[in-house]
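Novice: So, here's a batch of structures to check.
Readers should treat all values here as calculations from the given coordinates under stated rules, not as data from a laboratory. No experiment lies behind these values; they were computed from the predicted model shown.
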Structure I
């Protein structure tokens with residue numbers, strides 16, 4: 001799952017070393033357009049539905065936070 005997430009992120013922003021970043025949102029590395037695109041990709045790839053309540057910076061600041069969100073939504077699904 002992590003490899004697929006990293007692949008999606010690299011397609012979005014190839015220049016970013018996602019595994020090293022800890023503030024993707026807080027530092028403005030990912031902007032609102034990136035998040036919209038990312039949410040659509042994650043929803044399709046992992047068969048989840050990220051809703052407005054999940055759109056918090058803490059859920060998208062790191063790769064691990066995104067993985068936790070995906071796993072939580074898959075369990076709820």
Structure II
């Protein structure tokens with residue numbers, strides 16, 4: 001189970017009040033934290049479903065699907 005802040009795959013799809021708050025938090029907190037970790041994946045300030053799918057499948061998971069979504073979160077299921 002993977003829970004991520006809601007993000008569309010394109011910048012234009014994220015230019016809304018919630019997306020702007022998430023971009024700010026991600027830019028100031030998440031991206032710098034990722035840079036200092038081993039591997040420094042840094043998927044960007046807001047990673048949409050397509051990018052999360054790529055990261056998860058590159059990590060060895062074979063099944064990936066969106067389980068559900070809310071206006072604030074995307075919930076994914078990943079299985080080996």
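Novice: Using the calculated result -8500 for helix-only ellipticity at 222 nm (-39500 (n - 2.57) for each DSSP H run of 4 or more, over all residues; to 500), pick out the matching structure from I, II.
Specialist: II
Novice: Let me ask something else about it. semi-axes √(5λ) of the Cα gyration tensor in Å computed as 18, 13, 12: which structure among I, II?
Specialist: Label of the originating structure: I.
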